[in-house]
Structure I
Amino acid sequence: MDAESVRRQLRLGENATAWLSRLEELGPPPEPVRLPQGDEARDLLHRLEVPAPDVEEIVAATPGPDRDPALWWLLERAHHELVRHMGDYKVKVRGGPTLPYETGAAARYFHVYVFLATLPALRRFHATRDIPEATTWETLTQLGESVAIHRRKYGEGGTNMPWWLTLLVRGLVYRLGRLQYNLAVAKDGTPVLGLHIPEVGGPLIPDIYYDSLRRARPFFERHFPEHGARAATGTSWLLDPQLAEYLAEDSHILQLRRGWTLLDSEPQDGDDAILEFVFRYNGQPLEELPQRSTLEKAVVTHLLAGRHWYQRSGRIELP
């Protein structure tokens, strides 16, 4: 089986050609890929906080080399690429596109299976870095969040933003309290931590936010001393100064922005991003979106007035 026959069988578009060619050149991993089955898989998926309806679908559709040869070809090589670059924050590995859903449940959950196949290698990597088990499992529950968001948005199983799971399962992302951080380098080569806010975890109040920030630098200095980040960076609609037109000065969002320095001179379009993270938007008319909070009202009012939101890039020094 070759890359082109896999592309045709899985009904992938031409945009997947470069990815498939790269995986074909890489070849299968030196050790066979193993996926957990039955109750072993159920227990693991529950520990990763995958919702129960998805757990059963994932277990039932688990691919195998004989039943799903094209999918297995892809799974082996996608897993191999992740393991090969485990912990290397200087290499970008996006993990490939979402597979066409009409090919079945195994395709919809493809990135879950890659995650599960790579999990043992990730845990071995965490062990070499002396990462606490509690941090490992708290970080890995991102899989459950991704699956839950996808079902809420689309009404069926899959993974939301699978590229983010790729970073996580390569050992580049760690959850410390309410926030996530990923090992990265700035455009000038300076080491930084990318800062991210997972959906699950309750309100992001200032005390909880700053507690996580205070944990970040000691954690990475201990477990990744060669990295040496002194600041966190992020690109988000949360840094759009226009929010101050709608939110009270003592609102959590405006409080959390204090200490951030904007880095960009040309902001990025942020309409899609703010709709995604505030509403998990799926194309419905703006007038039908809920407006229960001040933020929800602000997002909709701003857009209905013909204005736009922007994503801004910023930096904050780590305490």
Structure II
Amino acid sequence: MAKNQQDILIEVRRKSSLRKRIVKSKTSYLMMAPYLILFFFFTVLPILVSIILSFTYFNMLEAPTFIGWANYTKLFLEDNIFLIALKNTLLFAIITGPASYLLCLLFAWIINEFHGKLRAFLTLVFYAPSICGQAYLIWNLIFTGDRYGILNGFLMNWGVINEAKIWMKDAKYILPFLIVVQLWLSLGTGFLAFIAGLQTVDRTLYEAAAVDGVKNRWQELWHVTLPAMKPQLMFGAVMQITQSFAIADVSIQLAGNPSVNYAGTTIVTHLLDYGTYRFEMGYASAIASVLFLLMVGTNKLVQRLLRRVGE
């Protein structure tokens, strides 16, 4: 009985302490309120609604009807296109995720060695493709399926091929080419975060590391630079994971939707098919929920690995 009273007393004190901290920091909470409200209504709430709708049949004309696990059963046991999309998405994530993350870090590390306007110029050059609205136009010109296409013209001039190939209508070429384009577009927000993180590393840490026996730049990178910019590494990982799992535009713009033999279909293009064209919102919500779980699970795994950096 005395133990229960002691537990109750501890809980009361904890709540009282929490209340005092909130009152003391009320200005900070008020400043955070606009973001938290927007985040709740435009991120948290849609995710919760999507998970709920994934257990229903909902065509946007009638009220949602609860059907239990039927959407998920159909998704994994009957929808062969989804399985192709899942395979393609995992390939994209496994190849472009780590590769683009390492490229972002490598280029940021190299560019950080320059100074002034040259560093700003190089940062713009590497970042520009990710925000260029005409990026797909450039790659469409490269992959044009006649002799005027840049790739066809180059290969024919060098005698590699004898006639023009319609690259994006051949299933065996679609996925490799989409991976190349995605890597080209991947130096985005994560790249800028790494540039910012590298510039905030305390230079005295390198002097201390040299005294402790660090002899070369690679050892500096592993034992000093990366541990000092773990927040940026975490942020970059989240951005690259989201980008690699949410690939859709590059496939739609270059290979079409649907692509030949669904060679370029991803989970997001499949989601757009059911949500935007067929209006089967319950089924689309099930696809979105699976994608959400994949992203969260991968993110947790990557964050656990990043915590070991520098050990």
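Observations, loosely collected:
- If helix-only ellipticity at 222 nm (-39500 (n - 2.57) for each DSSP H run of 4 or more, over all residues; to 500) is computed and equals -14000, the structure in I, II: I
- Comparing distance in nm of label points 7 Å out along Cα→Cβ at positions 217 and 281 across structures I, II, the highest figure is found for II.
- Origin of the value 27, where relative contact order in percent (Cα under 8 Å, 6 or more apart) was derived from one of I, II: II
- Structures I, II were shown, and distance in nm of label points 7 Å out along Cα→Cβ at positions 105 and 225 at 1.0 was computed from II.
- The greatest value of mean projected area of the Cα convex hull in nm² among structures I, II is that of II.
- Computing distance in nm of label points 7 Å out along Cα→Cβ at positions 65 and 297 across structures I, II gives 3.1 for structure II.
- Calculated for structures I, II, distance in nm of label points 7 Å out along Cα→Cβ at positions 153 and 177 is largest in I.
- FRET efficiency 1/(1 + (r/R0)^6) of positions 81 and 249 (r between Cβ atoms, R0 = 30 Å, to 0.05) - structure with the largest value, from I, II: II
- Test item: FRET efficiency 1/(1 + (r/R0)^6) of positions 137 and 265 (r between Cβ atoms, R0 = 25 Å, to 0.05) calculated as 0.05, pick one of I, II: I
- FRET efficiency 1/(1 + (r/R0)^6) of positions 17 and 89 (r between Cβ atoms, R0 = 25 Å, to 0.05) from the coordinates reads 0.40; which among I, II: I
Every number in this text was worked out from the coordinates using simple rules, so none of it is lab data. All of these numbers come straight from a predicted model, not from anything done at the bench. Cβ atoms are built from the backbone, for glycine too; each structure is taken alone.
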